[in-house]
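Asks: As structure tokens, here come the structures.
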Structure I
């Protein structure tokens, strides 16, 4: 029995949040290899075409996931006037998001079209903060973001060995502080 193209199975409506939750599960379950529109549709019991109305193509799905996952990274804590403290807070939140959703981070690396929305806003915010304290904001952005990615992905891998989690988290904070000291001391 075939379904009409573009329609949910069994006449059920889908919610965008339901689609994104299922997509995150697929990313986690299959180490990032199992997320396709077809696999997602199968998981949700709909036709693949019905997903396109909600999330567009594969890159659109990844952008929507990134917007949902990384939205909290942009939430600035109150009372941080100094740029260095704002950078530290932003990168700490980003590091934790990378550690929590490593497969999403890797999927975005593999799909440059997915870099938009909140991920671009995070980069622009970091660029803006760095421009206030250094003549080389792009070089420092790349150093700091690469450090957050590397440490966040290592932290995610360590979750299989819980004894390593807290030391790696503390190590990231110490290293970030040294980088920021070097950055602000170089002014």
Structure II
């Protein structure tokens, strides 16, 4: 049995239609200087683009008639790519940093942890405070709640509580986000 050769499906083009891909009889033309030339047949617009040594690019296909502009398509694509990269660079992802404590934490240890938390909030990250209870510490959950309250009060000026302290098994969890 002979196998048929595999034929790849035609590639779907993304982006605006250019030059001969524009299949409408009449368009509204904007020249390379950004001046409106008015409504005209597609052939005349293609000719004008060829004379200028540039491409005819469909900028607004859903209007009647479609709006086309005479521009350098390669340059247009490059600028769009640069704009997209710039927007991506400016966007900040918000991470969740975790700080682990114990109910009987010493004052110096607490200060070290709060210093780290302050740095995380300055960087724009959320902080998950995990308070772990071991053994008989489970009988003194009120001490854990007091510690969480102390953290809330210490950071109320720069952070807000996103997830109130809640006991889950042997640990109490609270999530704070920068203001």
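Asks: So mean count of other Cβ atoms within 10 Å over residues 36-43, computed for just one structure, reads 17.1; which one of I, II is that?
Replies: The value was obtained from structure I.
Asks: If distance in nm of label points 7 Å out along Cα→Cβ at positions 44 and 156 is computed to be 2.2, which of I, II is the source? Could you put the intermediate results ahead of the total?
Replies: On the way: I: 2.2; II: 7.3.
Working through the options, I get structure I.
Asks: For structures I, II, which has the highest computed value of FRET efficiency 1/(1 + (r/R0)^6) of positions 92 and 132 (r between Cβ atoms, R0 = 25 Å, to 0.05)?
Replies: The maximum falls on structure I.
Asks: Another one. Given a value of 12.0 for mean projected area of the Cα convex hull in nm², calculated from one of I, II, which structure does it belong to?
Replies: The read-out was computed on structure I.
Asks: Comparing relative contact order in percent (Cα under 8 Å, 6 or more apart) across I, II, which is largest?
Replies: Largest calculated value belongs to I.
Asks: If helix-only ellipticity at 222 nm (-39500 (n - 2.57) for each DSSP H run of 4 or more, over all residues; to 500) comes out at -23000 when worked out from the coordinates, which of I, II was used? Before the final figure, lay out the partial values.
Replies: Numbers: I: -23000; II: -11000.
So the calculation was done on I.
Asks: Follow-up question, since we're still on this one. A value of 68, 26, 17 was derived for Cα extents along the principal axes in Å, for residues 28-99 alone; which structure in I, II was it taken from? Numbers along the way, then the final one.
Replies: Values: I: 50, 25, 16; II: 68, 26, 17.
The structure behind it is II.
Asks: Comparing distance in nm of label points 7 Å out along Cα→Cβ at positions 76 and 108 across structures I, II, which is largest?
Replies: II
The numbers here are math on the coordinates, done by the rules we state, and not lab data. This is a predicted model, so every value here is computed, not measured. Cβ atoms are built from the backbone, for glycine too; each structure is taken alone.
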